[in-house]
Every structure is written in structure tokens, then in C-alpha cells.
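In the part that follows, the structures are each spelled out as C-alpha cells.
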Structure P
Amino acid sequence: ATVEFDKVLLVANGEDIKVGAPLVEGGKIVAEVVQHGRGDKVKIVKFRRRKHSRKQQGHRQWFTEVKITGINA
């Protein structure tokens, strides 16, 4: 699948740098979706000393990996 990002903050081509205020006018990024997946597990531990209380939770964030195929500015 193809995805287009039209809110571009900065475009650089060697020494030619365009910085948006806040966005670059006419800037567009074209990307191709490579895969969807989940990141590594992060453990969240809340521990209260001397209270015999501990809470443990895990989290895995969903992500979409994209491959940039074109940059227009």
C-alpha cells in the first residue's frame, strides 16, 4: 500500500535546506508500507516500599514500518 504525508517540516538536499514555518509549502512525502507489527515489551513496575504492594504491567506498542519512495518539495 502507498501512503502520502503532506505535512512536511523540513526538506534537505545536500546544501539546499528548506525549513517550514511551520510547514514546507508544497512538500509531500510518498512512502510504501513495509509491515505492521508490535515493538519490544516494556515492563512497568510500581513498587511501594514497606507496604507489601507491587503492581506490574507490560506494554507493546503497535507500529507501521514505511519505506520512503519519493520526496517532493
Structure Q
Amino acid sequence: MKRLIDVRRAYAENYNKMQEIIRQMGGDSQIKYHRQRNTRLYRKLKELQRREHYLDQLECRLRKQQLVLH
């Protein structure tokens, strides 16, 4: 299993990628436009959001495991 620090690093990298995609879209106000047209950028953003959710769940599991061990 991954270490907590690795998960947090991956989470930060993923967040930065999401911010870059949003910037490429033209900002927060343009997300709806891209969603309606299901653009490549929007699909990439959704993929990154799913990864963020996965990393968040993984971090929670690792934190619980650390609490049990200590």
C-alpha cells in the first residue's frame, strides 16, 4: 500500500493539473460551456476529478490504518 506522503503528493499534482485544465478552458465560468459540448478538456477535467475522489478515499483509509496501528 502507498504511504500517506505519496498519496498527498499525488493529490497535489492532480489538483495542479485540474487548475491548469480550468485555466485552459477559460476559467471557472466556462466549465458549463465545455460540459454542454462535452469537450476534450471537460472530459479530462472529469477524469481528474474522479482521480481526486479516489485519492481522497485512499488517504482516508491510510489515516484510519495509521490510527489503528498507533
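Only the coordinates and a few stated rules stand behind these numbers; no lab work does. In this text the structure is predicted, and so the values were computed from the model without any measurement. Cβ atoms are built from the backbone, for glycine too; each structure is taken alone.
As an exercise: helix-only ellipticity at 222 nm (-39500 (n - 2.57) for each DSSP H run of 4 or more, over all residues; to 500), calculated from one structure in P, Q, equals 0. Which structure is it? Derived from P, not from the others. Looking across P, Q, the calculation of relative contact order in percent (Cα under 8 Å, 6 or more apart) that yields 33 traces back to P. 1.00 is what came out when FRET efficiency 1/(1 + (r/R0)^6) of positions 7 and 23 (r between Cβ atoms, R0 = 30 Å, to 0.05) was calculated for one structure; which of P, Q is it? Of the options listed, only P reproduces it.
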